[in-house]
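Quick heads-up: structures coming right below.
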Structure P
Amino acid sequence: MKRMGGTLSMRCITALTLGAALAAPIAPASARAQVFALTRDELIEFTAKNPFDRLPDGRPKIPDAMIERARELSMEEILTIAAQGYRNQYVDGWQLLQPGKKLVGRAFTVQFMPARPDLDRLAAARAKARGMDSLNNQAVIDMLQAGDVVVVDLFGKKEQGTFVGDNLFYYIMKATRGAGMVVDGAIRDLEGISTMDMPAYFRRADPSAIGNVTLSGWNIPVRIGGATVMPGDLVVGDREGVYFVPPELVENMLDRADESRIHDEWTRMKFNEGKYKSSEIYGSPRDPQLKKEYEEYLKKRLEEIRKKRGVQK
């Protein structure tokens, strides 16, 4: 795979953030603060409602067990978060690699913008002062770890908007243990990538190498389509599209999904009996005795599911 030409640099999420980034003094190379990335303390502040532990970089660490439970989710089950005010978390219209493979993991966000020379020069100087040899797509790819879904705002760019080709795709697959990627832009070497066992959502494919773009930052809030994505969000993708779920909503969403699946299970069981019209069963039983039967079935199945998971509620 060809290396990208030119030097990449910066984009900030708001005028306030941009101003702070430009005004900040150059820190020693050993400092934890990184070029155009939120510090650990800032990430904790931005995700203050996170109920879980945190990764070393400060992102919320949704437990692995919940990540696995999320593999069973449908888009309709995740839609319950809209009732809590999160209406801008879903994006569709993607090209899918491995469409039968669910994408699930924790968001590692990356942001680019159209190249601008003065910001490129500034970013290159700041990166050098922090001991970074380069500020490009590989600089952030090398930060990924197991369970990360890299979520890339490349503003829908096609030509020279290719975040990875087959070699870097393979590296990400190994580093994240196949969690996946979401690229609001392009990828290249699609022929080679198509044989690799990692889900990917992207807008286009193009043979060009990445270039004429500025690296804005990583582990900052980004916009993907009409959704706002925070570092550490739960990312869930299937054939319909991709959802980005705030960590504080995950446990309740998963519990409600259990109830939804049990409701569907009971409904189809009653349909199979051939004694009822659909309106008598779905969406809620009309007959009080049937309703009681359903409630007892729900309680029993929830207890079975929680016992199997070793959860006491």
Structure Q
Amino acid sequence: MDNITHTLTGVLLGRTGLKRLTGRATAALVIASNLPDIDSFISPLWGEPSIEAHRGFTHGVGGMVVLPFFTVAMILLWERLRPGKIAVRFWPLLLVAFIGGVFHSAWDWLTSYGTRLLEPFSNQWFYGDAWFIVDPWIWIALIVGLELSWRAERLGRNWQKPATAVLAIICVYAALNLGISDRMVAAARARLAPLQPTMVVANPEPLVFWRRQIEWRNSVAHGSATYDLLHGLRFDPGIEPNRLDDPRFLEERRTQAKIRAFLFWSRMPVVVERDGKAYLTDQRFSGPSSSRRGGPFLIPLG
């Protein structure tokens, strides 16, 4: 998810009471809630494309174990330079850093982009398909939770309860969205049974959490549909070939590292024609705007 969400989550976690455990606890939570995304920035240093490195080791069990120590090291260095009023304790600081990292990976898993939760033991991708990568409803909940907690503290009341309650509401919201996606995938699979789909994905959309863009494919073709809880399932016209036998794609797959990196990440790869040119893309991110944006989800072939 976006780093605004990760940052606000770190602050909210502190307001649930974790900031009482040690000095600099909130700072550690904010750092740990964002640190896994460093993979996109440092991967070019060893020549690995960011699309291949992102959501790998730093988001998996390896990163959950290793990165808290980096967070603690940064905090202790800062504490040495600028001592705070509250004593910093190593083990409680390590604990809150671990919690911040776990929430980062959990929030990212709930998107359709994917996360390799078992790295470095397995490079398998996991997808929650529960919410869009930027969810304003979560922003609102986090901001409201923080404001209620700060207000309660100013009034001398229990400031942990509002933050804990809002965190619980977000977790319920996540579970609700997981259920919505599962229901919609099951309904789409039932309707698509004659076409023998090999994969059906309920892609979350921004704001309208009760709605999904359904992407489906079989061994030779793919299509899409829209499903919302109010109007049901509506298939889009037309079925497109996957074109994974395109000679341009097969040639560049053998010779181009960027193509292999994209395929390592891609969940639903297809070759599309745009303005007379062939591109490798992913169904999840191949809407009409993709051809205008270009970028990492649209790789030219030939």
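Read-outs: derived from the displayed coordinates by stated rules, not from any lab. All figures in this text were calculated on a predicted structure; none of them were measured in a lab. Cβ atoms are built from the backbone, for glycine too; each structure is taken alone.
Quick one: helix-only ellipticity at 222 nm (-39500 (n - 2.57) for each DSSP H run of 4 or more, over all residues; to 500) came out at -10000 when computed from one of P, Q, so which one is it? It must be structure P, since only it matches.
Suppose you compute distance in nm of label points 7 Å out along Cα→Cβ at positions 109 and 269 for every structure in P, Q: which one lands on 4.3? Working shown, then result.
Working: P: 4.3; Q: 2.6.
Working through the options, I get structure P.
Work out the source of 4.0 here, i.e. which of P, Q gives that when distance in nm of label points 7 Å out along Cα→Cβ at positions 53 and 93 is computed. Each step should come with its number before you reach the end.
Working: P: 4.0; Q: 2.7.
Attributed to the structure labelled P.
Of the structures P, Q, report the one carrying the highest value of relative contact order in percent (Cα under 8 Å, 6 or more apart).
P
Taking Rg/Rh (Cα atoms, Kirkwood Rh), for residues 101-212 alone for each of P, Q, which is largest? Top value of Rg/Rh (Cα atoms, Kirkwood Rh), for residues 101-212 alone goes to structure Q.
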